[in-house]
Structure I
Amino acid sequence: MYFVIEEWKNVIIKPSQLGPRYQQYIEDMLRNSVEGQCSVKYGYVICVIRIIHSEPGRVQDGTGMIVVKVKYQAIVFKPFKDERKSKLIVAQGTKNI
């Protein structure tokens with residue numbers, strides 16, 4: 001089944017990315033780290049819908065990286081036991097699976 005979830009994630013960015021495109025860079029980093037990942041709790045993350053809230057960045061001790069806590073909405077797919085999905089095959093590989 002498909003679900004819409006809300007989740008918090010710490011996004012780590014370089015200090016050189018602070019500037020006029022700061023929010024866009026945070027969103028890009030969030031999408032790159034979350035989309036396409038699979039978790040036991042939620043299943044497969046299809047896409048990030050939007051960022052709900054982002055807290056001010058904090059400097060990480062020792063590395064100097066900026067850690068931004070972000071709350072976002074995402075569409076996830078979590079298959080359940082005995083759940084069936086219909087598919088349309090548009091191409092067949094050389095392995096003939």
Structure II
Amino acid sequence: AAGTRAPGGVSKCRYTFEGHKDFVLSVAFAPQDTWLISGSKDRSVQFWDTHNISTAAEEGPSLILQGHQNSVISVAHSPAGKVFATGSGDKRARIWRYSYAN
């Protein structure tokens with residue numbers, strides 16, 4: 001039927017990432033580092049390594065960060081990589097640095 005397709009012709013979900021205990025409020029993709037980063041009402045930030053996306057979707061997050069005292073409302077990844085920012089209902093913005101050891 002007309003009007004049922006998403007913009008750009010995308011018509012179905014390819015992968016679902018589960019791990020948060022409450023609403024997911026923000027998602028950022030860090031393509032140079034192959035990370036999907038999400039922020040949630042559960043006050044956590046979760047990382048999925050999308051280098052092997054089907055495994056990541058099945059196994060859950062590679063890393064869970066805690067630090068905010070309220071919902072993580074926004075997540076933004078730096079174009080330079082290895083740094084991202086979060087904004088929360090606790091009235092704080094935080095800048096985080098990460099590294100990944102294989």
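Where a number appears in this text, it was derived from the coordinates with a stated rule and is not lab data. Just so it is clear, the model here is predicted, and its values are computed rather than measured.
Summary of computed values
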quantity: P(r) over Cα pairs in 10 Å bins from 0, in percent, for residues 19-74 alone from the coordinates reads 20, 48, 28, 4; which among I, II; calculated: I
quantity: Origin of the value -4000, where helix-only ellipticity at 222 nm (-39500 (n - 2.57) for each DSSP H run of 4 or more, over all residues; to 500) was derived from one of I, II; calculated: I
quantity: Origin of the value 45, 33, 26, where Cα extents along the principal axes in Å was derived from one of I, II; calculated: II
quantity: Relative contact order in percent (Cα under 8 Å, 6 or more apart) derived as 38 - corresponding label from I, II; calculated: I
